[in-house]
Structure P
Amino acid sequence: MRSRKLAVDGALEFTPQVFEDARGLFVSPYQEAAFVAAHGRPLFPVAQTSHGKSRRGVVRGVHFTRTPPGGPQYVYCPQGEVLDILVDLRVGSPTFGQVDAVLLDQWDFRAVYIPVGVGHAYVALRDDSVMSYVLAAAYVPENELAVSVFDPVLRLPIPGDIDPIVSERDRAAPALVEAEAAGLLPAYSLCQTIEAAGGYSADLVAAENLTTPRRNS
């Protein structure tokens, strides 16, 4: 399995070897030895796996999780083809505001590691494209936030031949500067602390609940 650092600090791309024969194929999108070699520690303890199917033109994102609790992700596309997009939303990060994109598909089975606090979006390039997620934290709706995929400052690489299909929630999402002004974006230092703790820290979550009023998303 090959690995590559992305433009967003801490984000990684992995490309596994695909074994094909007359019966079909076999592939391992996550391999611990390769992940540890690239990331320096094993993947986070898995709390949930999910997948979503999208028609061509669907654009999801830019999604991120309130931090704390935060939560990194490991994603790949087992069916179809998507343009996976990462946005560094961590205030104080050396790559804050940086965008990078990786083509994920059912032929090369590339996977992407998304660190705590990094925003995630993707564009479905084919009908019935499936995105699979490995998650460090269970889905909690009130912790899920978004930044607009149409923010002209971010200039996301949505292909010109795509007429974006987005949810009402994503269409109403604030621009990056608005989200920062509202105090919605995570601090880079806190994200690094959670990463070092394995991707999720119950102690940090408890401290947040005791000291911080709950914000409405």
Structure Q
Amino acid sequence: MLRIVLIILFVPLIFFYGYTFYELILGISFKDPNQLYFWISLGGSTVLSYFLIASMAFFPIFEHELTHNIIALLTFNKPVGFHVQVNQGGMAQYRGRGNFLITLSPYFVQTFTFLVLPLYLILRPDIYLYFFVAWGVITGYHTSSTIKETHLNQSDLRKNGLLFSFITIILGNIITYGLIIAFTIGRWKAMGQFMKDGALNFYNAILDLYHWVQGMI
């Protein structure tokens, strides 16, 4: 029942945050060196990582299982460890009730992309460009690993049901990439604005629907 309710909620959120994402994309400017080099490094890293992931099998599995445990901790479960075995997968271990966010988070949460973000606060302005190059490389890695890991036979997706899983992953990636792109354009304020605009678009649509229904009664 909960999944049905969440699907009804997530589908319109995909539309409204998708529209906000589209508006955000229109604000990209390659005249800004930080944005330009971020996109260049992201594109190059995505292609390169896609073909190299098989040769660095341990790291993607480690990052995948680490994400499970981080989200478990953030959702008030207790991580107790995880096991990683090259070419055979891994297993996250935690105590608690568990939830769909723990299971599906590796398919839209870019763990290392967001873990390194606070470093920006302590950098000198003259090395911001290097930060965005590195950030693009990390984002590109996550992009390629998500593409590789997201498929119909993935046990995490089947556990939650394919329909629900893909709807959640689509919404999660729209928000994740929206926050990343917003930061490259306007830093912290733009990230907050992106989240606010998507929520307001959704709220206003609900309000319009309510007034329309009222007028029909």
Structure R
Amino acid sequence: MKRSLPRSVLSAIILLVLVIGGAWIYARARSPFAYYGTPYDPVKAAPAISALHMQRGKVVPVNLQQLKGSAVLLYFGYTHCPNICPLTMSYLNRVYRGLPRSDRSRVKVVMVSVDPKRDTPKVIQRYVGFFNPHFLGWHVSTSQLGAIAKGYGVSYQKVNAKSDTVYFINHTSAVYLVDPLGQLTVLYDYTQLANAAKVDRDLKHVLTL
């Protein structure tokens, strides 16, 4: 004869299942998509950026608001950077080219220079264009750069200066994903960008928002 479980044990099992199920549902509700990068919780509006951009041989004013409707991969760097910046831009090129062609038109890669003295609109655009002709290089004035960088948690500092034009800049090497609604959604360490497929998965998701 089969023995049935005591009612108290059965009740405990049911309660445990309900607790685990409830926790899973709560976790999914809090974060319905498992991002590869570090998600902002909660998401927040991306701080405004106004800049200058070299477009078809002319310098034109641009701002982040104009890119609403697209997913934006935003990076703060500079053209004289010896290693991290070119590596990051190479990774971003792989991420961009890994997307279906139908998605690429809605993904913008923007590099904001933390070296406005040397990185004119022409210089920064030529630099990013070397990695991909669709990338955007933005020049922000010295007077505005500090507040914009602070809004994103970006730090930068001139080091090893040998003259007014020969120096390096230590800076935050993160990449920020702004969703089509203009919200800061995900933060990537530059090393994460090496896994282009996982970043592309995040991008495909935010394009559905």
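Computed from the coordinates by the stated procedures, all read-outs in this text should not be read as laboratory data. The structure displayed is predicted, hence computed values, not measured ones.
Out of P, Q, R, which structure matches -4500 when helix-only ellipticity at 222 nm (-39500 (n - 2.57) for each DSSP H run of 4 or more, over all residues; to 500) is calculated?
Derived from the structure labelled P.
Work out the source of 29, 27, 15 here, i.e. which of P, Q, R gives that when semi-axes √(5λ) of the Cα gyration tensor in Å is computed. If you can, show how the numbers build up before the last one.
Values: P: 27, 22, 15; Q: 29, 27, 15; R: 44, 18, 16.
Of the options listed, only Q reproduces it.
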